[in-house]
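Next come the structures, one after another.
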Structure I
Amino acid sequence: MKIMDRLLRRFVIRSFTRLYYHSRPRIWNNTFWAGIGVDKCPLDLWTYQEMLFEVRPDVVVECGTGMGGSALFLAHQCDLIGKGRVITVDVADLPNRPHHARITYLHGSSVEDTTLQQIRVSIKSTDTVLVVLDSDHSKQHVLDELKCYCGFVSVGSYIVVEDGITGGHPVKPRQWPGPMEAVLEFLKTHSNFVIDKSREKFLLTFNPNGYLKRVR
């Protein structure tokens, strides 16, 4: 691809990402799975279902539950592939989250020792594990999560860092250093993970550079 074509492509993607993110009312705040709010880009949800089908995890750990829509989405994908369960963690204990036999809700900080121990004892050494990070998006918290959860991730599976578009990539330029900066810092000392750009094939993603595949 010629340089001008690459620059134009980048400009269009960044412009549409801003348009989509800042739409009024916000589209991503008005997106639902089975009637439950799920604050994500639908193209990333599609990517998740492709990943789950390929990886076929025994356990999906989600940090950041919100209303529970994404946990329910992940549980329904596990239904479709016939295996897997979802452990989802949040500091808030919201009422009326969806019930599903494959979902376990944990209340607490994702980086507290108590929370990590609850997760650790519920995962067998033979389990294939995939992790999604969607809680506090400040750089230090995401970096702490990456260090705490990377050991759970199976070779060939993923740890997904969500909302790397914040911090000026390309939205919320005045926000703190966030997920994108945490990923780049993490990769300096964890060469067993690589950014899988193929997971951004739909062009619009809220998770640029956030699909981290464990390769060894």
Structure II
Amino acid sequence: MKNLAVIVPSRGRPHNIIELLHSFEETQTESDLIVVIDDDDLTKDAYLELGIDKTIILPREGKGMAKPLNKASSMLKDEYRHFSFLGDDHRPRTKNWDVNFIDTLDELGTGIVYGNDLLQGENLPTAVAMTGNIVKALDGMVPTGLIHLYLDNFWMQLGKDLGALRYLGHIIIEHLHPVSGKVGWDEGYRDVNAQEVYTADAKVYFEYIAGEDYQNLLKVLLAQR
């Protein structure tokens, strides 16, 4: 099995993937970049011309990155030991960041690791990596039903409840989100940050954390620690 799959859902932003590829080169990233795009993306051909390690094309099922992230990680769950999520607006800045993540996950055995995004810092894991048994237990990387938001809240809560959440503050994975003031708002950002998405994802997240499925997930993963 390969060590780490870096999964990046993206739509309408092949230019962001070009920048991410440059960032991977500059930081000597060894792990596979796996970009997930929609079959109806008007810029699909531009993605396919980039020479990415792997491009997964999926039928579009509404807005947001949660479903593509889950489907791609489920497809690859028997090929990689560990899994990472980056947004197409994340930029690794620290050399061998992925090796640091892999080493930490190997040390944890079961768990979650994240770096400093220069926006949320330790407060939220906006770019994250997790051991493959979490992906197998969830059949994805986040609970079913989420659209785009509260993914990082889930990863943080899960890591805490497992007693296996590790923040590596010296690992910089810059998040170039519009709230940072470093980039502008485009249609994609506005679409997934709409109030109705916040409301829907908050409902799914809090109900899941309080429910039986989450308790069963913890039991399975704690038994594997």
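Rule-based calculations on the coordinates, nothing more; no lab input. Note that this is a predicted model, so its numbers are computed, not measured. Cβ atoms are built from the backbone, for glycine too; each structure is taken alone.
Observations on the model:
- Taking mean count of other Cβ atoms within 10 Å over residues 58-65 as the criterion, the largest value within structures I, II is that of I.
- Taking mean count of other Cβ atoms within 10 Å over residues 2-9 as the criterion, the top structure among I, II is II, with the largest value.
- Relative contact order in percent (Cα under 8 Å, 6 or more apart) - highest-scoring structure of I, II: II
- Parent structure of the calculated result 4.5, given that distance in nm of label points 7 Å out along Cα→Cβ at positions 82 and 170 is the read-out and I, II the choices: I
- Structure (I, II) behind the derived value 34, 27, 17 of Cα extents along the principal axes in Å, for residues 90-153 alone: II
- Structures I, II were compared on FRET efficiency 1/(1 + (r/R0)^6) of positions 42 and 106 (r between Cβ atoms, R0 = 25 Å, to 0.05), and the highest value belongs to I.
- Identity of the structure behind 1.2 (criterion: distance in nm of label points 7 Å out along Cα→Cβ at positions 34 and 98, calculated), options I, II: II
- When distance in nm of label points 7 Å out along Cα→Cβ at positions 10 and 26 is calculated for each of structures I, II, structure I comes out greatest.
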